[in-house]
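Asks: Following this line, the structures themselves.
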Structure P
Amino acid sequence: MKKYKIVPISFIVCLIIACGKPTIETKPIRKDITETVFATGVLEAENTYHLTAEVDGYVAQINFEEGSLINKNDVFALISNQEHEINLQSANALYQIAANNTKSNSPLLLQAKNNIAYAQKKYQQDSVQLYRYKKLFEVNSVSKLEYENMEVQFISAKNNLANANENYQHQLQINKEALIYNEAKLKINSVAFTNNALKALTNGRVYKKYKQVGDFVKKGDVLALIGSAKSLYAKVSIDEGNINKIKVGQQVLVTLNTNINKVYEGKLIEILPQFDEATQSFVCKIKFNDEMDFKIINTQLQCNIIVGVQKNALLIPRNFIDYGGNVLVKGDKATRKVKTNFISNEWVHVLEGIDENTILVSDKTNATKTELNPIQSNQN
């Protein structure tokens with residue numbers, strides 16, 4: 001649908017009585033006209049998003065009503081999930097045990113240290129004994145077999161000491177790994193438990209609540225619609241026949257269906273890159289020049305997108321042309337075909353067939369209008 005804006009003018013016509021039948025005469029006029037594309041749509045808030053549940057459970061508390069302002073990280077709702085509470089308690093207990101096991105006085109590490117101390121003492125004793133056996137063997141006080149047996153015993157004690165130290169380090173490593181694992185598990189369960197508190201992602205306004213206290217929700221269920229409290233825009237649909245005329249930056253006049261007498265000025269800021277199959281149209285966003293004084297989203301609206309200006313256009317009243325595009329010129333016996341650009345409720349833009357000196361005749365007495373409405377429309 002196209003819409004045209006014409007500056008108000010006074011238009012004088014003459015009433016003539018011919019052959020007992022009343023007729024009127026007029027001449028075309030030339031005026032600058034503004035070409036617009038008509039579109040309909042709704043009000044929407046910027047940065048609108050759905051606040052969704054991240055856990056399963058029952059809604060235990062809702063802290064905001066529809067229309068309330070909400071700040072980032074404010075808790076909108078609490079969801080009761082006992083499984084998360086139990087998991088968090090269990091993870092915390094296991095983490096504490098793992099943390100205690102990494103301390104030097106933990107049972108396993110104390111046992112490993114005692115094994116080291118015993119192996120160290122045995123190693124020292126066998127080292128002294130080996131030295132004594134060596135001296136005795138040199139003076140033939142002990143046999144070679146006794147000396148070699150002592151040597152084997154010493155080597156065994158040495159290896160046992162090394163193994164005891166390795167066992168201690170191995171046990172310490174196991175305990176540290178258990179601490180890391182349980183710490184991670186505690187963090188995961190802490191995050192899961194934190195998700196029971198559903199927080200706002202940005203500052204804004206609660207435009208709609210979808211759940212009430214006591215409702216059971218699943219992960220992914222929508223609890224609220226939140227968007228900007230101040231910045232609203234118009235989302236409008238443009239039909240296929242007019243989308244080629246639409247460009248970003250064009251000026252727009254918007255009227256809300258709640259108050260058709262008030263016009264809001266705006267600018268077309270975006271043409272969405274996807275065709276809407278449901279409405280069979282293209283979707284555009286219009287930003288208002290000033291902050292809106294009406295802030296109820298989904299309010300229906302209509303607008304005129306200014307797509308061009310026709311300079312010095314030739315105009316005739318709508319009632320001087322028939323539906324076939326023919327006019328009756330004074331002095332002609334038959335109607336004359338004219339080429340038109342647009343036909344509105346009251347005016348017709350003529351391209352060819354007549355000029356401003358042509359006198360038109362009509363027997364439709366209701367065409368005797370003396371003033372033109374500022375905006376008239378025509379559906380294409």
Structure Q
Amino acid sequence: MRIFNAKIYDTENVRFFPGSVLFDNGIITEISDKADGDIDAHGAYLLPGLIDVHSHGRGGVDFMSASPAEIGESFKLYLKHGVTTVFPCVMTAPYDGILSAINNIKNTKTDINADGIHVEGPYISKKRPGCHTVSQLRPLYCDEAEKITEAIAPLKAHFTVAPELEGADMFIKTLIKHGATVGIGHSDCKFAEAMHALDLGCVSFTHTYNAMRELKHREPGTVGAALSRRAYAEFICDLFHVSAPVIDISYRAVGRDRFVIISDSIAAADMPDGEYYLSGMRVNVKDGKAINDDGAIAGSTTNIFDELKNLYKTTNAPFEDVVLAATANPAKQVGIYDKTGSINVGKRADMILTDKENVLVTVSNGKIIQF
């Protein structure tokens with residue numbers, strides 16, 4: 001199968017060039033200037049498939065309680081928005097509930113690439129819980145983390161951890177030793193504590209600004225560390241979790257090579273306003289904004305493609321620059337850039353055609369999905 005007459009995204013040089021892409025058995029086999037093929041892009045932009053490393057559900061489906069069949073139906077909606085790789089989130093819950101959710105995700109049959117699972121809680125701060133249930137937060141038990149990582153395998157595991165908690169150093173080292181990547185989030189850590197966690201091997205900051213110690217002029221806090229260019233920094237670019245001016249400022253601080261777009265979407269995404277549940281917690285959605293009974297923001301109803309457009313329009317950065325935030329950067333953050341995140345021979349055939357406003361075609365594992 002060949003897509004031709006496209007503006008192909010070159011990740012290494014951060015530019016577009018005209019040409020065609022041939023793929024077979026789910027793998028990109030040739031990139032050339034051939035002017036014929038199976039799908040005429042008519043000059044549209046051919047991007048790597050978008051990547052969402054932080055999502056709790058979509059289409060009425062909550063990953064903590066859904067069956068494999070329900071999760072599979074939810075995944076189809078990600079493809080509609082150009083997302084070809086997703087890390088479903090399991091969040092703060094009893095230990096058995098976390099393992100059950102992991103098992104259901106792993107047993108899902110889907111056209112999307114569920115390359116890993118993001119464990120967001122219960123290893124977070126009671127001072128910065130966001131919408132997580134405080135009574136279910138637990139100490140940093142290394143043996144428990146090992147078992148969860150083993151349960152996720154052979155998928156990639158990414159954990160959100162508050163590094164100021166007791167035993168965090170050994171906990172982080174244990175996770176990394178067992179092949180997991182670790183992000184700093186739901187944390188009240190000071191700047192120096194965050195820097196120490198990065199020295200230990202943490203790679204990212206979870207939904208920057210939300211549920212973390214603020215930046216102040218004498219104590220930069222967790223937010224200051226996230227803006228320091230030392231690690232990848234996740235942002236929910238729905239213009240509600242973080243305002244447009246702050247997204248613009250943050251993008252300039254973090255830089256194009258470290259900024260990561262996440263959806264943090266919940267079951268209410270791609271659904272009408274109403275009442276939904278997030279890991280058993282009631283969430284009310286009005287005007288697309290999700291709030292729990294305590295008044296805390298409870299995830300989002302957005303998607304990566306719309307956020308990419310928001311980032312592009314908010315920052316006025318070149319389109320080729322912001323594309324990194326939804327493709328190569330998240331892939332590198334969670335350690336899957338060897339297989340996806342760019343259009344290169346030998347990588348998975350995960351791509352989207354877009355006119356910058358709409359997803360025209362999604363290619364996931366070489367399968368053509370048109371809308």
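Please treat every number below as a calculation from the coordinates, not as lab data. This one's a predicted model, so the numbers in the text were calculated from it and none came from an experiment. Cβ atoms are built from the backbone, for glycine too; each structure is taken alone.
Asks: If relative contact order in percent (Cα under 8 Å, 6 or more apart) is calculated from each of P, Q, which structure is the one that comes out at 31?
Replies: That value comes from structure P.
Asks: Follow-up question, since we're still on this one. Here percent of Cα pairs over 12 Å apart, for residues 174-221 alone has been calculated and equals 77, so which of P, Q was it run on?
Replies: Derived from P, not from the others.
Asks: Upon calculation of helix-only ellipticity at 222 nm (-39500 (n - 2.57) for each DSSP H run of 4 or more, over all residues; to 500) from the atomic coordinates, which of the structures P, Q produces -10000?
Replies: For helix-only ellipticity at 222 nm (-39500 (n - 2.57) for each DSSP H run of 4 or more, over all residues; to 500), the value -10000 is produced by structure P.
Asks: Given structures P, Q, which gives the highest value for mean count of other Cβ atoms within 10 Å over residues 158-165?
Replies: Structure Q comes out on top.
Asks: With distance in nm of label points 7 Å out along Cα→Cβ at positions 102 and 190 as the yardstick, tell me which of P, Q scores highest.
Replies: Going through P, Q one by one, distance in nm of label points 7 Å out along Cα→Cβ at positions 102 and 190 is largest in Q.
Asks: Which one of P, Q has mean projected area of the Cα convex hull in nm², as calculated from the coordinates, equal to 35.5?
Replies: Corresponding structure: P.
Asks: Now, a different point. Looking at mean count of other Cβ atoms within 10 Å over residues 70-77, point out which structure of P, Q has the largest value.
Replies: If we compare mean count of other Cβ atoms within 10 Å over residues 70-77 over P, Q, the biggest value is for Q.
Asks: Can I ask one more? As an exercise: mean count of other Cβ atoms within 10 Å over residues 230-237, calculated from one structure in P, Q, equals 25.1. Which structure is it?
Replies: Going through each structure in turn, the value belongs to Q.
Asks: Quick check: 18.9 is what I get for mean count of other Cβ atoms within 10 Å over residues 30-37, calculated from one of P, Q. Which structure matches?
Replies: The structure behind it is P.
Asks: The value 19.5 for mean count of other Cβ atoms within 10 Å over residues 62-69 was derived from one model only; which of P, Q is it?
Replies: Q
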